Structure P
Amino acid sequence: MQRLLEGYRRFRSDIWPAERARYEALAKWGQQPETLVVACSDSRVDPQTVFGAVPGEMFVVRNVAALVPTYQPDAGYHGTSAALEFGVRVLKVARIVVLGHAQCGGVRAMVEGAPEEARDFVQPWVAMAKPALRDIPAGGDRLTHVEAAVVRLSLNNLMTFPWIQDGLAAGTLEVHGFRFDIHTGVLARLEKDGLVPV
């Protein structure tokens with residue numbers, strides 16, 4: 001805990017003075033982010049750092065493996081879907097970005113099975129992405145292929161939300177998929193033919 005408090009004190013002494021006007025404006029006028037990012041909870045992949053964003057620029061939802069479920073408005077708990085609804089329908093973001101990454105533990109749990117200690121919630125959560133395991137070539141860097149396939153699956157699942165479809169049709173919303181390589185720092189865009197470094 002001490003390390004967190006020391007980090008806060010550095011923020012107050014080193015960052016806050018230069019950023020105070022930004023925070024005050026955000027407090028007064030509210031948030032108006034242009035981008036909603038669905039990212040993995042992995043501590044090594046911070047979307048704000050990867051995209052060089054400042055507070056107020058991105059509305060971020062993080063979960064295991066950056067998964068987007070299909071549209072299912074029912075009595076269940078749907079944190080990711082709630083964030084999508086708020087970002088698209090209330091904040092009126094202009095784009096949605098799905099940010100996958102290398103060495104993803106959630107993707108590994110899809111391929112190899114969840115760790116024994118993470119079967120209550122992780123296993124059923126990553127099971128939604130089992131279709132991403134189809135047509136994955138044997139051999140080679142299988143996990144890289146699955147990481148890209150999971151981003152593609154999340155992009156496809158976004159299309160099941162009617163108000164996302166409406167935004168795309170109206171030209172007021174766009175969606176993009178990326179994979180960040182932790183080891184090399186390379187960000188690649190998911191295109192029809194695969195991953196293309198940006």
Structure Q
Amino acid sequence: MTDALPVLYSFRRCPYAIRARLAIAYAGIPVEIREVSLKYKPDSMLAISPKGTVPVLHLPNGGVIEESIDIMRWALTQNDPDKWQAVSAEAYALIEWNDGNFKFYLDRYKYAERFPEFSKQHYRQQAALFLAELEHRLTSTDYLCGKHLSLPDAAIFPFIRQFAAVDDTWFRSSGYPALNSWLDALLNSELFTEIMIKYPPWTSG
């Protein structure tokens with residue numbers, strides 16, 4: 001690899017890619033963003049990561065990081081001015097809940113027609129157990145693990161954004177005022193605006 005900068009293969013709306021970009025931008029690390037068309041994945045990405053999902057970070061030394069949470073940790077290891085990683089094991093348990101059980105039901109809520117075993121409302125009710133936990137936390141503090149934005153906020157926020165977008169009217173009137181305020185603060189943040197710049201799909205050359 002001859003690129004001077006790390007290369008991040010990304011897809012603008014993917015929550016995993018969003019959280020990777022959030023951490024990289026927060027850490028102030030220059031990277032080359034390659035926006036991926038999910039229908040026409042570039043051969044250069046598939047060559048280093050045959051699984052074919054974003055995000056994928058290709059480092060100048062040839063190293064490859066294929067999981068979004070690992071990309072976040074890599075970025076924070078380079079620079080963590082506000083100590084995003086200074087959180088307890090409880091914070092990592094929240095991220096695991098988000099990435100596991102909540103994501104499972106989020107996919108079924110968003111694409112309920114593909115999972116006719118249960119109703120859309122059933123999937124939403126199951127996912128809402130996680131929302132209730134977040135609401136409980138946010139009633140006493142501005143962010144999930146304290147008074148300041150940290151790793152679990154950045155890791156979980158893109159998935160709550162995706163969940164809310166399925167039925168915004170329901171989400172806004174569903175009895176999660178603290179969670180709504182938290183979501184709005186992150187949606188309107190300079191950091192989120194910065195990492196949601198649109199790029200045309202990347203092609204070799």
Structure R
Amino acid sequence: MILHGYWRSSASYRVRIALAMKGVKVKQVAVNLRDGAQTDPAYTEKNPQGYLPMLELDDGTQLIQSLAILDYLDATFPEPSLMPSEPILRSKILAASMIIAADIHPIQNLSVLKYIRGEFDADDADVKTWAQHWILKGFNALETLAKDYNTPFLMTDRPMFFECCLIPQVYNANRFDVDMAAFPKLRAINDACLAREDFQLAIPDNQPDAP
């Protein structure tokens with residue numbers, strides 16, 4: 001399998017975590033977002049949306065969208081599972097994951113930030129304020145949800161689907177100088193994950209295309 005990604009792409013980071021947790025080895029091919037490689041015809045021919053990541057299977061099948069790729073990996077490599085079997089808990093974990101993947105990340109990723117710079121003449125301070133606003137809004141909701149559970153990870157005793165989404169988003173929060181002291185539960189989950197070897201393997205700075 002080939003993972004087309006970028007070292008600092010949050011969505012690519014999610015997939016790297018899941019692969020590392022499951023012990024699945026893949027070849028990594030860098031698609032440099034800063035250079036616009038995601039819009040190159042050679043890439044968009046395989047992924048018309050021009051986003052990352054893309055997981056290319058051995059038979060040439062191309063899978064896109066990080067959460068869909070996580071679902072594929074969980075169905076294909078079931079242990080350790082990324083989702084609990086109990087339906088209500090599964091739904092709650094998916095909902096928390098979607099707060100990140102659908103509500104926070106899409107409106108503070110590179111393509112959106114480039115757009116508001118170009119269309120609305122936003123400077124670095126404006127971009128930081130924009131990103132912080134949406135991260136704080138989502139993290140406030142997640143911290144409230146997390147406080148209801150006395151578990152080391154969100155609703156569980158081991159990292160699962162949600163943590164694949166949270167840790168990259170905390171990485172982004174740190175890039176935008178979000179004060180994580182306001183989110184002790186999320187910070188504790190992040191620290192517990194980053195203490196693990198599998199999560200360390202997925203860290204952006206440990207990727208072959210990291211500068």
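FYI, it's all coordinate maths here, none of it is from the lab. Here the structure is a predicted model, which is why all the values come from computation and not from measurement. Cβ atoms are built from the backbone, for glycine too; each structure is taken alone.
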Value 23.0, calculated as mean count of other Cβ atoms within 10 Å over residues 13-20, assigned to which of P, Q, R | Q
Comparison of P, Q, R - label where distance in nm of label points 7 Å out along Cα→Cβ at positions 77 and 101 is highest = Q
Kindly point out which one of P, Q, R the value 29, 21, 14 was derived from, the read-out being semi-axes √(5λ) of the Cα gyration tensor in Å.
-> Q
